[in-house]
Every structure is written in C-alpha cells, then in structure tokens.
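Participant: Several structures are given next for inspection.
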Structure P
Amino acid sequence: MMTFFHFKDNLKENYNKLEENVENFKQNKISKKIILKLSIVIVLLIIFIYVCNISFMPESIIMMQGETLNINTILGINLEQQGSNGEILEASSSINKNKVNEVGKLDLKVNLFGSLQVKDVSVNVIPKVKVVPVGKAIGMKLYTDGVLVVGMSEIEGKKPYENSGIEEGDRIIEIDDSKISNTDELINTVNNCGGQPVNITYVSEEEVLTTSITPVKTGEDYKIGLWVRDAAAGVGTLTFYNPENNKCVALGHGITDIDTSKLINIASGELVSANILSIEKGEKGKPGEIKGTIENSYTIGKVYKNTAFGVYGTLDNKNILNVSENDAVEVASREEIKTGKAEILCELENGKKQKYEIEIERIFINNNSDNKSMLIKITDTELIEKTGGIIQGMSGAPILQNGKLIGAVTHVLVNDPTEGYAVFGDILVEQMSSVD
C-alpha cells in the first residue's frame, strides 16, 4: 500500500514537472518570437533611416565660394570626390569640413560602407559677386516659343483636335514644316491648307511630338478648334543687376500662363517701365495686389529666360532705375544668413522706393529644389498699414541683412498675408550666370 502511494506521489511530481517544462517551453518560444519580431523591427528601422538619409540628400547643390559643403550623413554613408580616371581626390572627412574655395562644379559619389555606390551629387560653386539691389516695379512682355494651346472648342459641331494628342499647355512650333511664331502665322497656315490635313509639330512636357489635324471650314475660314496665345505680360519687381555685365533678375518666380498655370517657355521678351495705379490691401484668404499698367511704357532691357526661379535678362537703360553702382552689395552665402531682423526694398508709389523691416523666421539651408528657401514675416507697421503684408507685384523685392543681399520675396501665405517665402540670393546668381 505504501509503495503504491509512493509511486502515485512520484507520478504526480513528474507530471507537475512535465507541465512546468511545457510551460517554460511555451514561454521561451513566445520570448523568442518577441525577440525575433523586435529584431526585424529594429533592422527595418535602421534600413528606413539609411534610405531617408540617402533620399533627402540633394542631387544638386548650389553654394557660394568660401562656404562649407555641410551635407548631412550618418555612420556608413560616405562622400567621395572622384577624378576623371575614377581616383578618389577627397573623402568625406574633409569634404564636409573644409571650405570650398575653387569655383566650378564638383561631382561627388555617395557610397554605403565604402563599397556600394548609391547616389551622385552635383555641386555648383559660384563666385562671390556684388550686385545692385533695385526693388523697382517694372513691366514684362514675354513672347512664347511657338504658340501656347490654352483651350479647345467645337467647330460646326465637330472636334477636329480630338485624338490628336494635343492638350492644353502644349506648344505648337510647326505646321507643315513652316515655323509657327505667333497666332497670325498659325491662322494663315491653317487657312492655306484648303481643308486638307495639316501636320503639326508640338512640344508636350519637353518632348517634341507630331500629329495631324483636318481643319473644319466655318464661313470663309478653316479652323482646328484650338485656342492659342503667343504673348503674356505682367508687373513685378526688379530684384538686382550685376554692374559688371548688366545681367538682371526679377520676380524670384516664373511667369505662368493664366489659363494652363504652366510656366511659359519664351522665345524673347522685354523689360519695360511700369506705372503704379493703386495698392489693393491684402487680407486673410485674399492676397493684395500692386495694380499697375505698362501702357505708354519705354524699354528698360531684354528678357532671355523665364524659369521657376525668376525672369532673367539684361539692362539696356539703367538711368530710369534711380540706382547707383555705388549701391552695390555682396550676395551673402547661406551660412551668413541668420534668423532675425532683415529688410526688403520695394516701390509702392511711383518713383519712391523704401526699405521695410521683416523677420527671417526659418532658413531651409539645403533647399535647392524650389524658391521657398526662407520663411519670412513682415513686421514693419507702415508696410502692413499700406499693403496688409506681402502682395502680388511685390515678388522679387530684394532682401538685405547686415549690408548684404540674401534673397528675394517670392510667395505670400494666403491665410496670413504678413508671412511668406523668399528665395536664396545664391540661387538667383547661379541662374543669372547662364543668361546669354
């Protein structure tokens, strides 16, 4: 009897140990799963950090002579400057620390842990220059390269343009091998076709394409159902010019077509005088405007480029600008720009330019992709009383800080007209350097 109970107790004890071992096994299995999941999360997080660091690294950088490169990298991501034969001229340790004093282009290779190349970075080092800040309201007349398609309409109930591939915003540059420079040339060429299909060469998203449209007769004329425009005009602010070559920049942003909202690709243009008529004060949700006219204007210069970073050209008649080359100032490098007080120079009354106080709130030092380089705020009570803040027509107003030009006004925030954006001066100088 004693032996049976002893056996029973041992059996129970062994069973309890077995249950404990099973439970420990289960816990260990769960712990291993948790550890495995955590390990996967950590690995994915590390990969994400490296992908973000590489992705956010700009492919193109503009910097002033004498600046340090200052590209943000993390452990394992290296920069190398290579020579024409692939030899390493300079590595990360010195590239990001030393000031770049040689003007020109640097081609950098970005690699991961010294072996896997993941990106190319092009650095354009521009020389320090002095420019004359202007801040004067001017007019601009732009003539398109070809004619811009701004709309479509039926002709006698037909859509001759249908299935042609042409869309609003495209540019027609040739019809039947004849160059098209303006709307009159397009109308005459289509009318001379006698109702036969015309071969059209057009540009869409930088791609040159060809198509065919059969015009429809209406009255005595033939039409293809496309509304086109060959010119645009507007009023803005002339930012500065280089006294050494008279190259200049205005607006700080490009001129877009009112119907398509696309940047106008120009063949030529003029800078002309403008007459300020009135100021429409801005308010929340409704931007203000400098209302002006270019009627009876006289020519100041020529326009050669219309880009996302401004309108560029040369000055032929500087006398009417009311500036002196003795007013020339140095364009500041990005490293010299500080948050805090600065000034803008603009004209709100004919012949009367004035400086107004603003605040530099944020600086996006690595931004080369658009013209929102700095967040600014109007603080001058006199300017706020006159305009409500930043208004249309003020785009291009030069910004000065510590005796140097740091940029130009480009945008207003619709919900707060006292705030807006500005573009770096070095971007404007770099863009201006390519003007013929």
Structure Q
Amino acid sequence: MSAETYYQATSRPLPKFAKLEGSVEVDVCVVGGGFTGVSAALHLAERGYSVALLEAEQIGYGASGRNGGQIVNGYAADMSRIRHVAGLDAALQLWNMGREALADIEARIAQHDIECDFRRGYFFAALNQRQLNDLARMQRDWADTYGYAETRLIRKDLVSTLVGTDKYVGGLADPGSGHMHPLKYLVGLAEAAQSAGVRFFEGSRVSRVEGGNRPRVMTEDGEVHARFLALCGNAYLGRLIPRLHKRLAPVISCVGATERLPRDLLLSALPQDVAVSDCNTALNYYRRTPDDRILFGAGARYTPGNPGELETFLRDKMVALFPQLHDARMETAWCGQIGVTVNRIPDFGRLQENVFYAQGFAGHGVALTGLAGKLMAEAISGQPDRFNVFAGIRHRAFPGGPLRTGALVLTMEWLKLRDRLG
C-alpha cells in the first residue's frame, strides 16, 4: 500500500477542496471535517441553511478516517454510570438516541447509496472472570432497564465459534452492533453534503474564534462570518478553545492492516464476520475486511508520539492473541486521536447561545458523532430539547493543571495493572 492508511488505499477519494481565502458569509460555520462536522453540515443544508465547513487538513484526516470502523451500541461509560450521573429519564433518552445513531447509519447508506462494507455483528471479549461478570451485569441492565434483549452471553467453550483464540474466558455477542469502512462512509456523506450545497474548505486551520451575534472564524488566509458556529473537531481542536481543551484528554490509539491472508488462516482467527474488542482499559479491537485482511487496533497513550515501530507493536499484540498468525505481515499501520472526558460520557454544549460543540466520544464515535451532528442541527433550527439532554450532563476539567499529562499517564498505568491482575 502506498497510502498512509488502509482506508485511504481502498476508498474512492473526494475531489480536493479549495483553501479558504477572503471573507465568506453563511448561516452556519462548521469547524471539523469528520463525522460530526459533515453530519451537522448535511443535516443543516437539508434544513435550508447555508453552510461553510472548515477542515485543517483533508476531509476524514482525523479520527473519522483512522478509527477501527467499529459501530457499537451504548457509550464508553456504562449505562448504569450514565444513569447515576444523569438520572433515569435522561439515561433512557440517551440509550434510545444511541440506538437511533446506529439506525441513522443504515438509513444514510440506503438514502445515498453508499457502499461502505457495512456489517452487523459484535463480540465483547472478557479476559478474566471479573470482566465476564461485568458483561453479564451489563446484559441484564440493557435488557431490564432499556428493553434491549438481543445480546447473548458466550461461555468459554463457545468462544471459538466467534474468535480463534484461547485467551478469553467468555464474552457478550451483540448482533445489533457492527462494523464498516469508515472513510468510504464519510466520503459518501460528504458527497451528499456537497450536493446539498455545503461549501467545503480544506487546508484551512482555524487560528482564532470570536463570538458575538455573528461569530467570526479566522484562518491564515480567510475568515467566515456566520449566525451560528458548530465546533466539531473533538481532540483535533487542540488548544483552540481553552475551556473545551481542559475538559478533554486526547488519547492515541493505533490501527494496522495485515497483508491479505489465506482464507483458511483468516477463518482460523475470525470464523465469523464480527467486530471484536476486549474489555481492558487499553483494549485490543479487530475485525475482518472484505479483502481478507485483519484490521487490528491497540494502544491507549496520553503522551504524544507513536509507540515505537507501529507495525511491530501491533503485530506483536495480534500474535499474542493468535499464534497461528505468526508469519502474517502487518502491511500498514497508523495512529489517531480519541477524545476522552473525565466521566467517559460525550460532552455536548454551548459556549454562547449561537456557538455549539460536541466532543469526547471515547472510542464510540463512529455512530455517536453522526448523532451529534444531527442534534446540533436540531438545536440550531430551534429544536434543542434532545441536544439539551446531553448538554445537561455536568463535565469537569481534568485535574492536574500543568501536571495533567503526568497524572493521566499514572492513572492509565494503574488501570492497566488492574486489568492484568484481573
């Protein structure tokens, strides 16, 4: 592969969009060309708003074009935790909106005829009895409190029907979750948004934002004046908005794609076409591709930079689970940033009446980001009730001030030790 990621090598590219130059006047300025931003732009354009979308690099450059392609029910925070934080009524609404997020993906695929290798099927894998007990409690809670009874607890002797490794003591199968090629999906959404009238600008990193009745968004060579502003950059916003930066920790995770594998070898590792993740804090996650590769993701780092030689790092993780793949070559590998909040619940809100943001999807963003864009469009259109369910959840800044990164690293190491101890 000559492309940086497997997704870039196997997706139809979008046309290159011009850099923002001069002054542009629109109803809504969207910052960020990933799932959240493109979803918000598309929903707004469909409602008749004029929209300019600014992307610092290229559409899909960030997490939306780098993730594991896993579409997962629920949130990174357990629903019982969300219920404790937000109350039962809000938790029920959040669960239903999470389910809606998955349904929206299928609806958009059908509406815009997007070929993105969408598949249903998921397996949460337990590495020890504590994790399996947690999955059993989650299964009961999903069924009893939220009416979702589709999952199936898998005993250790049946794990091999889903995953060809002896490392798991059991797990939870969820036919309602699934996986897809995220960049193909994003390209399809962006094409739909462009057809709806959205103006895209690439290579247009935002350097400054001014609020007011008509927010002003500035780049190196231009500026956008708008009635509304939607900040959709998640971890890739960096320090642009200090208030949001303090409430979000960027976490580095890495993904690799193997070479094409002989069919019998591929099926020895993944006999079913399901996406898999374990239950560790720094989890492994993986799935098959339609062209007989394994996409394998791992790592959770709060410090910048990559964990040594990526292909070797990921291959070692994979072979530890699947010794039968010891001769398989990791053909390409890449990293990206995940945005995590203190409570692992997405952080939606307003910086002022006409400036909206959504961030902190904590690894569940393939589905929830599309929902975030949809809810921002609803709120901008004068229907804020569903957006306000998220916005009503209190989020704290990460502790530590200038020592924040060190504190996060220590916390992560403690959680990793707890996972190893079971």
Structure R
Amino acid sequence: MGKYFGTDGFRGEANVTLTVEHAYKVGRFLGWYYGQKTPGEKCRIVIGKDTRRSSYMFEYSLVAGLTASGADVYLLHVTTTPSVSYVVRTEDFHCGIMISASHNPYYDNGIKVINEKGEKLEESVIEKIESFLDGESGEIPFATKENIGRTVDFAAGRNRYIGYLISIATRSFKNKKVGLDCANGSASAIAKNVFDALGAETYVINNEPNGLNINTDCGSTHIHVLQDFVKKNHLDVGFAYDGDADRCIAVDENGEVVDGDRIMYVCGKYMKEQGSLVNNTIVTTIMSNFGLYKALDREGIAYEKTAVGDKYVYENMSANGHCLGGEQSGHIIFSKNATTGDGILTSLKVMEAMLEKKQSLGKLASEVEIFPQVLKNVKVKDKKAAQDDAAVQAEVAKVTESLGDDGRILLRQSGTEPVVRVMVEAPSLEICEKYVDQVIQVMKTQGHVL
C-alpha cells in the first residue's frame, strides 16, 4: 500500500485527509498520463459517484483536473463501482474513476481508479500518481485551445449496465418476495429497477439518499435492519448492499444472515453441479471462516487463500483462471461477468441457485456450519517484531497443534494501526477465548504490548 492509496483507492475524511486539491491533482495526472499513452487519440475517462454530499465536490474537482490535461470526461452520475468497471471495459474508455468510500460513514470519501480492462489500477501507476501528489515528478503541461477536454453526460452507460444485469438472470423472479437494503447509496439508483424488471415482488428500504445518510444504520454493515424487515414482511430472501454496491450480504427466509463465505459456498456448489466452476476452485482470503473450508472439503471443492482485500482475490483469479472468489464481507467476484466485486450481480447469482435448485436460501446455506470466532486487537510497540517473535510463533504452533482439524489460529498485522490481530476459530467460544488469551499473554511476557 502507498502513502495515499490503499487496497481500495485513496480514502479519507472529505476536505481533511482527502481534499479537493488532491482530487484535482489526481485528475491532472490521469488526464495527462492516459493522454500520453494514446498519442493522436483523445483520452476518454468515465466517472461515477455515490450519494455522499462531498461526491459532487470531488466530481467537479476531478473534472477540472482531467479536462485541464486534455481528457474528455463522461459522467455516469450516481452509480455503482461495478457499473463503472463494466462501462470502462465495454465502451473502450482509457480509465474509470469511482468517487466513493464504500461502507465508510458519509463524511469520508474516496477515489477509486479503474484501468482500461475494468480492473483496479496497477501499483506502478499508483506510485506515479503519489509521486505527482507529493511534487516529486515535476509539472504537467496544461492543454490549450482545441486540446482542452470537455464533459459529456453519459447516463446511458448506467442504463446499459442495468440492461446487462437483467440479461444475466436465467429465469423470472415472479412470485418471489425479495427485500433490498440499498444503504441510501449507489444501489438506490439501480437495484430495484433490476429486480422489478425480472418480475420479483420487490420491497426496498433505505433507498432515499440525502447526502448524509449513506451507510447510517443501514446496508451490509448494519444487517440487523434487513433481518427485521425480512421477518416482519415474510419475505423469501433479502439482500443488503454497501455504499457503492460492490458488496452484498444476504438474509434468508428466517431472517438469518448469509455472509460472503456462505454465499461463495452456495454459488460454488451450484456452479460445480452445473459444470461451470472453472478449475473446481474458489478463491478466498485468509479471513474466511474455518467452517467454509470444512464444507468445501466435504463437497470436493478446492480453494486458495489470499491476503485480505478483493484486489488480491481478483489478482489470484486472473493469474490462475479461477471464476469465483471473494471475501466474508460480501465482496464476491464472478469473473465470467465482472472484474470486481458486484453486490447486485451477487444477489442475482444467489437467486439463480435458489430458483434452479428449488430450495430456500436457508436450506442451501445451512450446509455450512460457521465456527465461533474470537478476534482481539493487540496494541504493540512494533507489529513485525511482535508477530515474528520466536516465543509468540512457538505458542501459535502449539495452539495449531491443539486445534488439529477442528479450528485454526491467525495472526495478522493491521495495515493502518500499531496493532496485531489475534484470531481463533474453534468449536466453541470458550476454546477461542482460551487460545487467543494464551497467545496475547506470551506477547505481553515478551514485552511487545503497549
């Protein structure tokens, strides 16, 4: 991760750690960079945004920078991150930008950059952007006269994405009562249209964004709201999205949560039965629940583990030709249809498995026994020293041996805080607590804990 850009773009509090000047400079660089890559051809860049109040401010700042560097800018307006990815790769844009801080509070925002293939931007280009932001790479010339860029209304691109989603469904959703929690975010402009077009009896909540209520007590990070809604209205299934709709958490007919791990199991098993699970493999992160792996072992489905972040999941999928992967948090990637996590697409795939197998989501997801998990954040003097300490590693090995095939332990350094995360999954919370505390005690004895 760089100085400004993390695994999911440049994110921070609007006009505090992410300012309009930052956005303008990012626009200046991208307009120039992609213009240089395509000599003799007008650089075309597409922008989408979520519903935060600051998204308009950042949109205008990016547009000013991009057009000043000679790029033509196409505006999708309020839309989802995966729709920007789709439009970039299908409409021959040189680059795409999504203005969103995903599941963060309304006062945060972010700039996600998508390359010409619809994938997250390469680290090599991110390093160049950061160098320009820090004034280390010199000035960039302004476009003049006829070379100055322009803006184009491109709401049609979002409509094409909606049409694409509708085309993916294999059968009608008629007579299915579906609840959607749009998190007062990007999905508000798209999700209901898709489910209505497919014939569902659609019940929608949190789809009245006002710029300040995105992710506030709603969406995939506050799933209890949808749980209550599904039970109260006796719905067949519910889907909750985050602010930019690149993740999805489901709720079954009983109001039980079906997270990303269970979604991957339900879809992966169905795809294997259909002969469409390429390489018979699902790509997960190291944070997926141990219960998922036990269920996949039982079904004879292979899996790979990556670092945390859907960016790393997609890199593995792309390098190895796998077609399904994702995170417990609900970022699920179906590489036949998308190059990034797509919450609405994920909900369509879950509906397909339910309809084709003629089973409820509760029945399909019940085959995965989610193991209890305890995760504690330990503030330390030096993350690497604490994690690599020989005594700490010896204790981890001892716990691993004790758990055997009935659990696992994971130590992970935080990417943003002076913290080592200690996580144990086991058949009971008591066992989890016991082993987590054992490892933390060794870290204290070794003098690492603050």
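Participant: Using relative contact order in percent (Cα under 8 Å, 6 or more apart), single out the structure from P, Q, R with the greatest value. Could you put the intermediate results ahead of the total?
Facilitator: Values: P: 15; Q: 25; R: 12.
The maximum falls on structure Q.
Participant: I would also like to ask the following. One of P, Q, R was used to compute Rg and Dmax of the Cα atoms in Å, and the result was 32.0, 127. Which label is that?
Facilitator: Details: P: 32.0, 127; Q: 20.8, 64; R: 22.7, 72.
Only structure P yields this read-out.
Coordinate-derived values only; no laboratory data. Computed from a prediction, not measured in an experiment: that's the story for all the values here.
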